[in-house]
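Please treat every number below as a calculation from the coordinates, not as lab data. Bear in mind that the values here come from a model prediction, so they are computed numbers and not experimental data. Cβ atoms are built from the backbone, for glycine too; each structure is taken alone.
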Structure I
């Protein structure tokens, strides 16, 4: 088990990619602190994962709550080796109609939270002399969806945050990388971009592999980045997108 004796924090872990990462880490031998604002779902998920998992209710956009999350993880497991910054939301609105409050809310949850959690976890990792931080980015750090303004901006910011964290923390033995998923079959994606058959066809017409990804496929990349197999990788974003970013035209969609 490649993550044996490691301790991980996964944010936004009540469902979707976050839960898949937490599950994979436990499978690979790690102890995992799941965190989310959905207490019922998060606690239930931790319970299903067994004694190797715990849950801490946290709004990761609030520094005091992030500090409490770090304290709770150290109290439960004694150290922090891995952080997966996964919590995120979307808000659909055309550029001319987007409100300041909604822009700020998405940036606070999607981007500021990664700074807060990353800094707090890194301080522990620096004392330990090692650690791996994984930020959940998106193909939309590079591409753009017209009615997802703050989401697209936040993901672009995550890529640059990943780079500056990686450079700043390298001297301490702490690695920082990101994962940029394409369309993954999560509840968030189903609501935001897969809400109809026309929407599904539009997504698949830009996905050469001809299907959406699964949360477990992203979790496999997170497990790689968390472990020693990626020991010389830092400051990188790995795009798991079915070849979408390589495509400059549309492809036929199977009915």
Structure II
């Protein structure tokens, strides 16, 4: 069953790639059919198989031979792998549906943020509705932790944006409000700590090797995704280790 979940994740990951690329441009996610972004040649069924098509074609378009961005297979594999991890951890509990919703959100905004440096409001609005529905069915304990988490997530990022004079984007601020509502105060604070830690480490390494210049803007969405998923899956273990260390 885990393998089947992985395959479904691959298929959905392909769709999430399309959503992340089209929604910021206000394009439909169902039409027109998928095509090469360079030569606009429509893709055949054999070219739409997640990961496998990329490997069979040597990472190039069959028509124009221009290299295909590795973001496509990477996001497909990430979606499949994360769905499988969520199933192993939660099984057929409602928490598995929450995890898959969270993963889906992060794959879409990561593609969008990497490509356009933008986290679309449309995506956040859709997933806000999904998380609201989930928390009506299975509220946090206590239930008001969703409201506090949303306020903390929004307020923390807004404060940083004001102090840093815009270094934190509006999409990041709204994203943390959504995450705070879905996951609660404890997890959203831990996710912020991990996201900033990973982001700072990545930026430092980038400057050391010359791939990133000082003051150069980088998308924060992918770091939020990594930090939040780590906090979501392993926050209990992390907190136990932390307090045990103290």
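Here are a few things to note about the model shown:
- Origin of the value 0.97, where Cα Rg over 2.2 N^0.38 Å was derived from one of I, II: I
- Set I, II, criterion mean count of other Cβ atoms within 10 Å over residues 29-36: the highest-scoring structure is I.
- Which of I, II yields 15.5 [mean count of other Cβ atoms within 10 Å over residues 37-44, calculated]: I
- Structure from which -23500 was derived, helix-only ellipticity at 222 nm (-39500 (n - 2.57) for each DSSP H run of 4 or more, over all residues; to 500), options I, II: II
- Structures I, II were shown, and Cα Rg over 2.2 N^0.38 Å, for residues 101-164 alone at 1.29 was computed from II.
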